[in-house]
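FYI, it's all coordinate maths here, none of it is from the lab. Worth saying up front: this structure is predicted, and the values here are computed from it rather than measured. Cβ atoms are built from the backbone, for glycine too; each structure is taken alone.
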Structure 1
Amino acid sequence: MKFFENLNFSELFSKKKIDNNLLDKFEELLIESDVGTEIASELKEKFKKEKIGKEIKDEKEIFEFLGNQISKILEPHERKFDDLNKNSPTIIVVAGVNGVGKTTTIGKLGRLFKNSGKKIVFGAADTFRAAAIDQLELWSKKIGAEFIKSDLGTDPASVGYKTAKFAEENKLDIAFIDTAGRLQNKKNLMEEYKKIFTVLKKINPEYPHETILVLDATTGQNAINQVEEFKKISNLTGLIITKMDTSAKGGILLAISKKFGLPIIAIGMGEKDTDLYPFSSNNFSKILVNNK
């Protein structure tokens with residue numbers, strides 16, 4: 001998989017010498033890949049300082065330089081899975097708009113922690129869609145996690161409350177609370193989302209310990225708007241980026257990292273149970289610039 005597969009860097013750098021015209025085209029390609037104008041300009045200037053007017057041995061030299069720069073930008077934002085479970089129980093709210101693969105991501109995260117010996121409970125606080133409840137219940141059965149649900153249309157905050165209390169009373173390690181796919185421009189839906197946090201804090205002021213936002217890599221610049229709106233309601237502690245197995249350009253990660261400084265926990269690369277990988281800036285940057 002090449003995240004920049006639609007952007008032909010190889011063709012761009014087929015010349016033997018870097019000049020200003022080529023640098024401008026390089027910057028345009030980066031902007032098209034959703035890295036944002038600030039980072040595109042920053043990379044262009046670093047590239048210019050290092051390479052302009054110099055003979056290029058081969059394209060690998062260019063890719064290595066670019067990959068190293070991207071890795072340096074993203075490395076401070078890596079966050080390990082183990083960091084998510086520092087409390088007993090650890091209460092984790094998982095948020096995101098419709099269609100980002102949120103419920104599937106919870107299932108995959110739960111599988112990873114279950115395989116490391118953790119006791120897990122899933123709470124189906126997306127009470128507006130029967131399919132979401134059913135999907136999460138299937139995941140709970142698949143990995144052997146406990147499951148909390150209520151009737152369709154029940155107050156989502158009540159499910160969050162029951163899930164946290166269940167985790168406490170049964171001495172579980174992690175409680176994942178699934179939330180409805182809130183459209184960030186729907187005030188009433190966001191109020192329902194906010195209420196979940198209010199109720200959890202009545203149990204323990206430190207709840208939830210983590211609030212993970214799931215973003216779809218194909219969303220592009222709109223992902224920045226989603227982060228902004230969810231940050232208004234909750235203290236986001238990490239991001240998971242899904243659908244990186246598609247034609248997503250992937251550059252949105254750099255733009256988000258630059259603007260918000262949020263940790264990146266994992267990347268979803270497919271539909272299989274095992275297709276969720278810890279985020280590595282080094283590996284990601286290599287793939288990003290087609291340098292396998």
Structure 2
Amino acid sequence: MLDVRCLKSFLAVAQELNITRAAARLHLSQQAVSSHIQQLERSLQLALLVRTSRGVLLTPAGDELAAGGKTVLSDLTELAERVRATAKRQAGTIRLACCPYATNLFAVEVADALEAAVPGLRVDLTSVPSPRQELELLSDGRAHAAFMWLPIGGVGLDHAVIRTDARVAVLSTRHPLADRQAVTLADLAADPVVRPNVLTSAEAERYWRADPRPDGDPPPLGPVVDSMEDCLLEVARGRGIWLAPEPLSGSAPANGNLRWIPVSDGSPFDLGIVWTRHAPTPLIARMVAEVRKVTLPT
């Protein structure tokens with residue numbers, strides 16, 4: 001394969017018939033230009049020019065490369081211009097939904113990075129309390145994309161994983177295992193699982209409560225509550241445990257009532273960007289790339 005830098009050096013030499021003048025024109029050293037010519041000759045396994053007392057002469061192969069190389073560089077230049085023009089045409093608005101605690105902090109970083117990278121683009125952020133409300137925004141077109149933990153169920157959305165979060169158990173400080181550094185699902189087999197009524201599907205609900213457990217049995221079911229905050233209240237009162245992604249610990253750090261303890265054999269949570277089939281695909285691709293720059297695995 002021909003190296004574009006080497007080809008540029010060769011074409012300059014072919015036009016000047018002199019390595020010194022070509023190097024000056026390209027703002028390179030003579031050694032660099034000579035090295036580029038040698039790389040081309042090694043790649044093609046033939047001589048492209050011969051040195052003389054007055055400069056260089058092209059071989060027949062060199063003449064052929066000089067003629068075709070101009071077209072190649074011209075095509076590459078035009079392609080680069082088309083790509084830049086396409087990027088500039090991405091101006092518009094993309095609407096992004098997120099939930100408190102888990103994703104809205106880096107959502108600001110992503111929005112700022114996207115607007116800086118794509119001139120004219122506006123990123124509108126909407127924060128809602130639950131995944132179910134994120135899904136509503138996507139379904140009725142008020143959002144193009146959202147940050148959500150997977151799975152979300154068969155709801156006709158595309159997704160890309162951007163981060164993996166550890167599973168933790170939220171226990172009351174009165175729980176017998178509250179002093180553990182880590183627990184297993186078997187340790188928690190008898191504990192009822194508190195369930196927030198905010199998830200998007202039965203599949204998602206089973207995944208969050210780790211159902212079935214490794215032995216194949218379902219976990220005991222605790223109370224169903226309306227919000228994540230209510231989950232924490234029920235746990236603090238000793239009415240069950242909650243299984244959740246580790247970043248949610250930022251919503252209620254360990255205190256006199258709660259402990260967040262890693263579940264050593266619990267399946268992690270994949271955090272994804274999900275989007276509708278009507279979302280602007282080039283902007284979604286760019287957003288996925290920007291999100292992966294500012295999010296790190298936990």
### Task
For the read-out mean projected area of the Cα convex hull in nm², for residues 38-165 alone, a value of 14.0 was computed from one structure; give its label from 1, 2.
2
### Task
Check the numbers for relative contact order in percent (Cα under 8 Å, 6 or more apart) across 1, 2 and tell me which is largest.
1
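Assign the value 0.00, calculated as FRET efficiency 1/(1 + (r/R0)^6) of positions 78 and 222 (r between Cβ atoms, R0 = 25 Å, to 0.05), to the correct structure from 1, 2. Mind dumping the intermediate values first?
Numbers: 1: 0.55; 2: 0.00.
It must be structure 2, since only it matches.
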### Task
Determine which structure produced the value 62 for percent of Cα pairs over 25 Å apart, calculated from the coordinates; the candidates are 1, 2.
2
### Message
Quick check on the output: -14500 is helix-only ellipticity at 222 nm (-39500 (n - 2.57) for each DSSP H run of 4 or more, over all residues; to 500), derived from one of 1, 2. Which one produced it?
### Response
1
